[in-house]
Structure P
Amino acid sequence: MGVDQRQLDFPPTCRPETVALYDYWRRKCGDRPMPSRADLDPSEIPPRLLPCLSIVDVVEDERRYVYRLVGTADVQVRGHDPTGKSVVDGFFGPSVQDALSCYDRVVATRSPVLDPVPFTATNGRYATEETIFLPLSDDGITVNKIIVFFAFIDVLDPGSVVQLDL
């Protein structure tokens, strides 16, 4: 039997929220390579994670990836709501190439991707500590959506619990 591509090795610094969402995704996989969007139940996801979740559609045109749903904390940290925009037009990361490479890797491998590289938001107030990309598929073969979750800190008060205007 081959290596399970869904298995991630988390660094010791990884936030428990990130691991919790990954564990939820793994449970929803069952014996399939990845769950479908219909398998997800927001009431089963810890409420504190929902504001930091986004769902990105994988589309078969030049846009490639389009934000379908963007959590309220994600919008606040970004400083704008990219819902309906392509990742190229609304990306959040060090560069559009970096963002696209993470999505491309999820689609190519049909496996989760953990990006542990920190990134400071353009407003300088928040910094991501890590981002996880989790594939979804309606047919169990083709990735048609990607869940994105980022853990972040308040740069001005890194020891505090981040309080967002939710």
Structure Q
Amino acid sequence: MRLLLISDTHLPRRAKRLPQALLAELPRADVVFHAGDWVDTDTLDLLESRSRRLIGVYGNNDGPELRARLPEVAYAELDGLRFGAVHETGSARGREARCAARFPDLDVLVFGHSHIPWDSTAPGGLRLLNPGSPTDRRRQPYRTYMTAEIEGGALAEVTLHRLPQG
């Protein structure tokens, strides 16, 4: 099972559209995660129409229309793995312990907010993944997103993809 992980698209504030390389990943993904800060409903409509399955949450920059359509926290079981998605997890310091305590029944937590890619494992085994942002690199050298594979009930081949400058 192939996953596409994105967050913090901030359209149309940070970019006019999603990068073509990211859009090209949509048909290859069995499940698309968006960890909030969509900003516009057009992006949600686009991903809903092009994704086999979309799991999304709202972020701190998402207004009432998006909050009416999306939860603050989303949960899904995929090939035996328990996933969650949330926008904010707080500061990097203590993130693993804090998230493991907040989400004790998850195997993987997809999050956003910082625009900083993150891949770590908390004590107890919770995998924390932040794909960064495909439209707003902030202080990062690249705009980014992630893909991952689930094989035999395990998360495998998590890849951070760098998008071209521009």
Structure R
Amino acid sequence: MKKILAFGGSNSFDSINKTLAVYAASQIENAELHVADLNDYDLPIYSGALEAESGIPENALKFAKLIEEADGIVLSLAEHNGLTSAVFKNLFDWLTRIDQNVWKDKPMLLMAASPGPRGGMNVLGVMKNLLPYFGGNVVGEFSLPSFFDNFVDGELKTDDLKKSLIEQVNLFSGY
């Protein structure tokens, strides 16, 4: 049974990206799902001086262990001004100080959801190109625009969106 780490790249308490990550990961057959909430991994803002003074924070080490223990990663990114949220970027910065191969070459299903019509396409484009430099093996990607219109009662609303997500989940779970 594959161990899947699913999380949203947001610290919103009602994160639509965490919701999407969990929904997508739940579509994977024969998987043990671990859901992480970035609110449980509070970290100081990264700086070299802070690292030199205090070392790597325990929460960064704990999150790195989650990645290490997973067979695959389902990540849905929040888009803030075209890029990742500050909380995700900060986690990522700390993780690179532990090991530059942050994602351990594990298969990743990379997604984004937004309340707007573009569905986080900017952050998807940026991160799809960046993650492989840090051990990200992006094998599938999915964008969910207009989240509150397209994700209703815990389900994707249209057959086209469902089909697209399942295709990406199947690509991911085939690794």
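Where does the value 15.5, 53 come from, among P, Q, R, when Rg and Dmax of the Cα atoms in Å is the thing being computed?
R
A value of 1.9 was derived for distance in nm of label points 7 Å out along Cα→Cβ at positions 63 and 151; which structure in P, Q, R was it taken from?
R
Of the structures labelled P, Q, R, which one yields -12000 when helix-only ellipticity at 222 nm (-39500 (n - 2.57) for each DSSP H run of 4 or more, over all residues; to 500) is computed from its coordinates?
R
If mean count of other Cβ atoms within 10 Å over residues 39-46 computes to 17.2, which of P, Q, R did it come from?
Q
No lab work stands behind these numbers, since they all come straight from the coordinates. On a predicted model such as this, the values are computed, not experimentally measured, just so you know. Cβ atoms are built from the backbone, for glycine too; each structure is taken alone.
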